[in-house]
Structure I
Amino acid sequence: MTLHITKVAVGCTELDTLRARMEGRADDGETYLVTRFRPKRESELVGGSVYWIIKHRLVARQEILGFTDDPDGKRCRILLSAELRPVRAHPKRAHQGWRYLPAADAPPDLGGAEAEGLSALPGAMAAELAALALI
């Protein structure tokens, strides 16, 4: 069964900020995030996703492609697809580092027109609508 992880998008107040940050790291259709500890269940995570938390909500995901050591040798890089997919906003408390997320608890992706319409909303408005469980 596929396993996912959650991670707080520190310093990001909206999805566009996270998208710009990840595009800055993108190289050849891949990007990465650095973590101090390599997940013990890494084989279950390949093919899963990192679900990003912004303002106490899961808002987007990126597919996990693999793991490698960081050049400094002290950390682990989680290799990700460069594509950031919006998901149906789901409440999630902030935490340090990353946490496992079972596939059954992962929110669904937003569909084409639905995702385009929501991405056009200002971040504050989208957050208010999500808080009211309208999106």
Structure II
Amino acid sequence: MTQKHSKLRVLVAGPPHVQAEFQRQVADLHAAFLFVCRTSDLSQLVRNQELVHVVVLPAALQKVGWWGLWNEICLLNPRPALLVYTHTASFQLWSSVLESGGYDVIVEPFTDEELQGAVLRAARSLEDESQDEFRDFLDE
């Protein structure tokens, strides 16, 4: 069952040090964070139908590509916006993210302001798609 939340909810996938850095970088957004390190954690989140506004995934993962996680995340209703982060972005990566329904690719290193802007733009893109579930936190 989908739950309503008045805070921007951001899911960050990756190792703990990456999660801590992302949380620090977007702290000014006062977002609620969900962190996953393992695909089993992600599966549980999807089974619980957690409300997530923006998903931040690394392009390079050890055992599965970002698209494998994204395919599972797409089972969430409503579907969140996707940001993929990488050290170098190729045309192939950009086009595959956009073709799969993702919002954007952000290239490391990025400043706090760049990451915050990317997360907010991704969240606002959901409003453009008329997903009422996401409007509450954007109107504050």
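Given that P(r) over Cα pairs in 10 Å bins from 0, in percent, derived from a single structure, equals 12, 47, 36, 4, which label among I, II identifies that structure? Working through the options, I get structure II.
Of structures I, II, which gives -11500 when helix-only ellipticity at 222 nm (-39500 (n - 2.57) for each DSSP H run of 4 or more, over all residues; to 500) is computed from the coordinates? Corresponding structure: II. Comparison across structures I, II (criterion: relative contact order in percent (Cα under 8 Å, 6 or more apart)) gives the highest value for I.
All of the numbers you see were taken from the coordinates with simple rules; none came from a lab. Since this is a predicted model, take the numbers as computed values, not measurements.
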